[in-house]
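A.B. asks: Take a look at the structures listed below.
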Structure 1
């Protein structure tokens with residue numbers, strides 16, 4: 001009787017062990033081509049704003065150099081000083097716009113990536129008949145065989 005009970009417990013524990021898995025979310029972030037594409041979109045937007053800011057800063061530097069030469073009439077000096085103030089104001093406005101746009105884009109991309117990863121994990125879990133998928137980082141110990149990260153990465157990067 002004890003052997004039968006132990007046997008049933010053993011098979012029940014094997015069944016449970018096969019019902020869950022984990023995914024290394026950090027590995028997905030660092031190795032996924034899908035995530036890399038989203039990061040590239042964000043970097044491109046950020047670089048666009050950086051170029052605009054650098055361009056305006058260079059104009060200000062050029063105007064300041066022209067002011068230092070001292071060969072300008074008072075009206076020309078005033079005009080350059082006004083231009084510097086205008087450009088400084090534009091830089092502040094552009095910085096605020098960039099911050100808002102980048103925050104919005106970051107949230108949008110993070111949500112898109114999260115939903116896609118979640119859908120892929122769900123699909124892999126269904127195919128493997130898993131009931132629960134944890135983040136591997138939340139687990140103290142796990143057998144490598146319960147890590148389905150490579151399956152998720154393959155499917156995620158194969159999708160468009």
Structure 2
């Protein structure tokens with residue numbers, strides 16, 4: 001596991017555990033806030049996750065991390081739902097959430113803009129397709145810095 005990020009190592013360990021519990025790993029973050037390191041794992045499942053899902057997965061993942069001991073420093077493990085502003089990280093997310101309102105930020109301008117909000121139409125041939133102000137916008141996947149659901153209230 002040498003040379004790999006804490007996020008990559010944790011995702012690998014968590015994916016197989018999550019699959020056994022019919023859960024999906026949405027995102028993994030390893031961040032320092034003040035003097036403390038936090039390992040945050042966001043899980044989801046069809047219909048949403050419950051507090052019980054988070055508690056159970058925290059216990060299972062914690063035991064696996066203790067067994068493997070891949071993180072050299074001390075940290076706090078947090079397991080939670082991705083929330084209503086769920087990040088879209090995988091190509092499959094852009095298919096799964098087709099029809100939803102999303103926000104996309106790009107590394108470089110696409111059609112003169114770096115920030116887009118629109119109805120997700122899907123993912124095709126390496127492009128995220130959005131309907132923005134009644135027109136089709138195709139954003140190259142490799143230019144996406146961040147994408148997330150953006151519900152309207």
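A.B. asks: Given a value of 1.00 for FRET efficiency 1/(1 + (r/R0)^6) of positions 20 and 60 (r between Cβ atoms, R0 = 35 Å, to 0.05), point me to the structure among 1, 2 it was derived from. The partial results should precede the final answer.
C.D. replies: On the way: 1: 0.05; 2: 1.00.
Label of the originating structure: 2.
A.B. asks: One of 1, 2 was used to compute P(r) over Cα pairs in 10 Å bins from 0, in percent, for residues 84-131 alone, and the answer was 24, 24, 19, 14, 11, 6, 2. Which one was it? It would help to have the intermediate numbers written out before the result.
C.D. replies: Values: 1: 24, 24, 19, 14, 11, 6, 2; 2: 26, 60, 13.
Attributed to the structure labelled 1.
A.B. asks: Determine which structure produced the value 8.1 for mean count of other Cβ atoms within 10 Å over residues 68-75, calculated from the coordinates; the candidates are 1, 2.
C.D. replies: On the way: 1: 8.1; 2: 11.5.
Corresponding structure: 1.
A.B. asks: Name the one structure among 1, 2 that helix-only ellipticity at 222 nm (-39500 (n - 2.57) for each DSSP H run of 4 or more, over all residues; to 500) of -27000 was derived from. Show your work: numbers first, answer last.
C.D. replies: Values: 1: -27000; 2: -8000.
Structure 1 accounts for this read-out.
A.B. asks: Name the one structure among 1, 2 that distance in nm of label points 7 Å out along Cα→Cβ at positions 44 and 76 of 2.5 was derived from.
C.D. replies: On the way: 1: 4.4; 2: 2.5.
That value comes from structure 2.
A.B. asks: Let me ask something else about it. To test your reading of the models, identify which of 1, 2 gives 3.9 for distance in nm of label points 7 Å out along Cα→Cβ at positions 100 and 124 when calculated.
C.D. replies: 1
A.B. asks: Using relative contact order in percent (Cα under 8 Å, 6 or more apart) for the comparison, can you identify which of 1, 2 gives the largest number?
C.D. replies: Details: 1: 49; 2: 19.
Comparing 1, 2, the top value of relative contact order in percent (Cα under 8 Å, 6 or more apart) belongs to 1.
A.B. asks: Figure out for me which of the structures 1, 2 the number -1.22 belongs to, where log10 I(q)/I(0) by the Debye sum over Cα atoms at q = 0.24 Å⁻¹, for residues 28-115 alone was derived from the coordinates. Present the calculation step by step, with values, prior to reporting the outcome.
C.D. replies: Details: 1: -1.09; 2: -1.22.
Going through each structure in turn, the value belongs to 2.
A.B. asks: Given 16.9 as the derived value for Kirkwood radius over Cα pairs in Å, which of the supplied structures 1, 2 does it correspond to?
C.D. replies: Details: 1: 20.6; 2: 16.9.
The read-out was computed on structure 2.
Since every read-out is calculated from the coordinates, none of them should be taken as a lab result. Everything numeric here is computed off the predicted structure, so don't read it as measured data. Cβ atoms are built from the backbone, for glycine too; each structure is taken alone.
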